[in-house]
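Once you scroll down, you'll see the structures, which are given as structure tokens.
The numbers here are math on the coordinates, done by the rules we state, and not lab data. The model shown is predicted, which means the values in this text are computed figures rather than measured ones. Cβ atoms are built from the backbone, for glycine too; each structure is taken alone.
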Structure 1
Amino acid sequence: MINLLDLLVRPDRFFSSLEGKEPDLKIPAIIAIVGAIIAAVAGYAMSGLYAELFAGIGGGMGAFMGIITAVSAFIGFLVMWWVVMAAAFFLISMIFKGSGKFTHTLANTGYGLVPVIIGSIVTTLVFMTYLPRIVAPVIKNIQDPAVIQQAMQELMQDPVMMEYTRVSMIISTLFLLWSANIWIFGVKEARRITLKQSFITVAIPVAAFIIYTLYVLIAGVQIPGGV
């Protein structure tokens, strides 16, 4: 069991309590899997839109696309938000001669995913309120890539969809910053570096993601696999 309150609001105390202990991946793995399941649920929620998109070519396509999206979102969350993020922290902290094991960084990165998961739940609930008002174009010929691309572009330019995209990006960014605050102390403890060095280590990949998010927000383009 973990002290969730310390993890969320006093991460320095939480990770100090783990200092000197061998990293245990069981709880971080459970946290990451829960996040992946929520991402999959959010992905499958898109099946309603897919059903409208492919209504012109018969039933079943929307559910199939929903399943594909759900599986992709599940794998994408585990890979991008846990493994890749931990690898980024590990590699960047090498500049500061971090000495902890990768499994330790992976464990502490998993702990820090809790706010990201909370943000995913919030954005999924928000999406369900927007879904009935989104108007999706109908694709009648799936053999023409240009037709599919045009339909997807029209979907993303739907005013309600654009509003949801902006709202979800803002919510996701706020919860990501909360996770970043936890990761700073987690990486510091895992890699045995200073707080300033850990701040820089975490800030680089998080800032890169936020900058891309802002680009998406301005350009009105959906992030593939976003939470």
Structure 2
Amino acid sequence: MFTLLLLLAPPPVEIAPPPRPVDPFAKWEKNIASIEKRLTANPPKPGGVFFVGSSSIVKWEVEKSFPGAGYINVGFGGSVVADSTHFAPRILTPHKPGTVVFYAGDNDIGRGDKPEQVADNFKAFVTVVRKDNPSCRVLFIAVKPSIARWKMFDKQTKANALVKAFCEKEKGLVYVDVVPVMLGADGTPIPELFVKDGLHMAPKGYELWTAEVKKALAK
């Protein structure tokens, strides 16, 4: 009888293991490893100027814009503020930069983050960069107005205002306002500053950014 009951009993239900947490930073590992390899091959001197952030930094021909200055570009395209914060201990802080020129926040708002999140994440970035290098200057390039994300301009403006207020309270932080020079007489983005996608910048856009960053670096 007991054997019959065992034969009629339903098979045990297999419980699937819980899904592994997704590492939001894993997708950047190849980019970061490549940057590390480049920095190892040609170690920068302490006190240098590092450009970091999303694709607007990646596509910036820093050597061409600032010839002979020896500025270093460690941007990685598609990134958000938190990505640069996470990888700062690998691509920034070991080299003790004197100044960090930072552009991110564009993709954050593009994916739906609130302006307050952008500002808070930038504060976290500054904290990490200055943890062992408190005198490091950080230049925040304002989230740019663009044709592709013009509908998000109000959110961008709010995020910029929050970051600007933070920069004005902290010594060594500089808000670089590129917004006015990128808007035409009608108050909308100047088409000639962008490539076909309406998001990334053409050489004329970088010329404007270079002029504004030079002013900020000279302060």
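Table for the structure above
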| item | result |
| --- | --- |
| Source structure (of 1, 2) for log10 I(q)/I(0) by the Debye sum over Cα atoms at q = 0.11, 0.13, 0.15, 0.17 Å⁻¹, computed value -0.59, -0.77, -0.95, -1.13 | 1 |
| Value -23000, calculated as helix-only ellipticity at 222 nm (-39500 (n - 2.57) for each DSSP H run of 4 or more, over all residues; to 500), assigned to which of 1, 2 | 1 |
| When FRET efficiency 1/(1 + (r/R0)^6) of positions 62 and 102 (r between Cβ atoms, R0 = 41 Å, to 0.05) is computed for each of 1, 2, the largest belongs to | 2 |
| Comparison of 1, 2 by relative contact order in percent (Cα under 8 Å, 6 or more apart) - largest value held by | 1 |
